[in-house]
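In the part that follows, the structures are each spelled out as C-alpha cells.
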Structure 1
Amino acid sequence: MPNVERYPFTSGDSTLGEASFRPYLSFTLFHQQVSAAASGLLDTGASVNVLPYSAGIELGYEWERQTTALSLTGNLAQYEARVVIAQAIIGQFEPVQLVFAWTQATNVPLILGQVNFFMEFDVCFYRSQLEFAVSPKASVSN
C-alpha cells in the first residue's frame with residue numbers, strides 16, 4: 001500500500017494485559033475556526049462515525065442548531081443524535097470531511113465507523129503485532 005501510515009494499538013486497562021489493546025487513531029478535527037485533538041476507536045462493526053457530546057461542544061457545535069436527527073442503535077439507542085460534519089486531518093494525509101452522529105451520550109468514545117471513515121480510508125489490522133495501517137482511499141481515474 002503506497003501512502004501508508006502505521007499506528008500502535010493503545011492499552012485501555014493494564015490489568016487485562018494484551019486483551020486491553022484497541023485500535024485508537026489520534027487525529028485533529030476542525031469545525032469553522034475551532035480545532036480539537038481527537039482519538040477515535042476504529043470500529044468496523046459500527047455503521048456510522050459517532051461524536052461524543054463533549055467533543056461536539058468543544059468544536060463549537062450547538063445542539064439546537066443541528067436540525068438533522070438520526071437514530072442510533074445498540075447501547076446508544078436511548079440517546080438522541082444529530083448529524084454534524086467536520087474536517088479531519090489524519091497523519092500526513094490530505095484533510096477529509098467526516099460525517100458524525102453527534103450523540104448526547106457522554107460515556108461513549110469517539111467511534112470511526114463505516115460511514116464515512118472506512119469509505120475514506122483503507123485500514124489493515126495487524127493485531128498480533130499490536131499495529132494497524134491506514135491509507136487514503138485510492139482515487140479512481142476514468
Structure 2
Amino acid sequence: MFFLKELPSQQMVEGYSKRFSIKDPAAIQDALGMMRDASLLLRELEGYFSEHGISQLRFLVMIVIDREPQRDSLLASEIAERIDVSRPVMTRTLKSMLEDKLIAMEADSSDGRAKCVALTKIGKKFLQEILPGYFKIISKFMKELNR
C-alpha cells in the first residue's frame with residue numbers, strides 16, 4: 001500500500017531531481033500518482049472483500065484455480081508460484097479455505113506428497129456471486145481515472 005495522501009509537489013520532485021541527478025522528474029511524479037491510484041483501488045477492493053467475509057488472498061486463490069478452463073484443479077505448489085506469498089502463508093490460507101469448504105484437496109495421483117486443489121460447488125458459487133461487484137469496482141475506478 002502507498003499511504004501518502006498528498007503527493008509531493010512538482011517543485012519538490014524537481015528539487016530532488018536536481019539534487020540526485022534524476023533526468024525525468026515527470027516520470028517520478030507519474031509513478032507516485034500511479035502508486036497512489038493503485039493504493040486507493042486496493043483499499044476499495046479490500047473493503048469489498050471484507051464485506052463478503054473474504055481476504056484478497058483467498059479471492060486470488062479462487063481466481064487462479066478458476067482461470068484454468070482445461071483443468072479442474074491445480075497443485076498447491078502451482079498456486080503458490082502464481083501468487084506472491086510465502087509457502088507458509090499459502091499453506092495456512094488453503095487450510096482455512098478447506099475448513100470453510102471453498103476448496104477441496106486431495107493427493108496428486110502421480111505424486112502422493114503433492115496436493116491437488118479444486119474449487120468446491122460452494123467456492124464456485126461464492127466466486128460467481130462476488131465477481132460482478134469486483135468488476136464493477138474496477139470499471140468505476142478506471143472510468144474515474146480516465147476523466
Inset, instruction - State the single structure among 1, 2 that was used to calculate distance in nm of label points 7 Å out along Cα→Cβ at positions 35 and 59, giving 2.3. - result: 2
Legend entry - Comparison of 1, 2 - label where mean count of other Cβ atoms within 10 Å over residues 43-50 is highest: 1
Legend entry - If helix-only ellipticity at 222 nm (-39500 (n - 2.57) for each DSSP H run of 4 or more, over all residues; to 500) is computed and equals -1500, the structure in 1, 2: 1
Legend entry - Which of 1, 2 yields 16.4 [mean count of other Cβ atoms within 10 Å over residues 19-26, calculated]: 1
Legend entry - Which of 1, 2 leads on Rg/Rh (Cα atoms, Kirkwood Rh), largest value: 2
Legend entry - With relative contact order in percent (Cα under 8 Å, 6 or more apart) derived as 30, matching label from 1, 2: 1
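The numbers here are math on the coordinates, done by the rules we state, and not lab data. All figures in this text were calculated on a predicted structure; none of them were measured in a lab. Cβ atoms are built from the backbone, for glycine too; each structure is taken alone.
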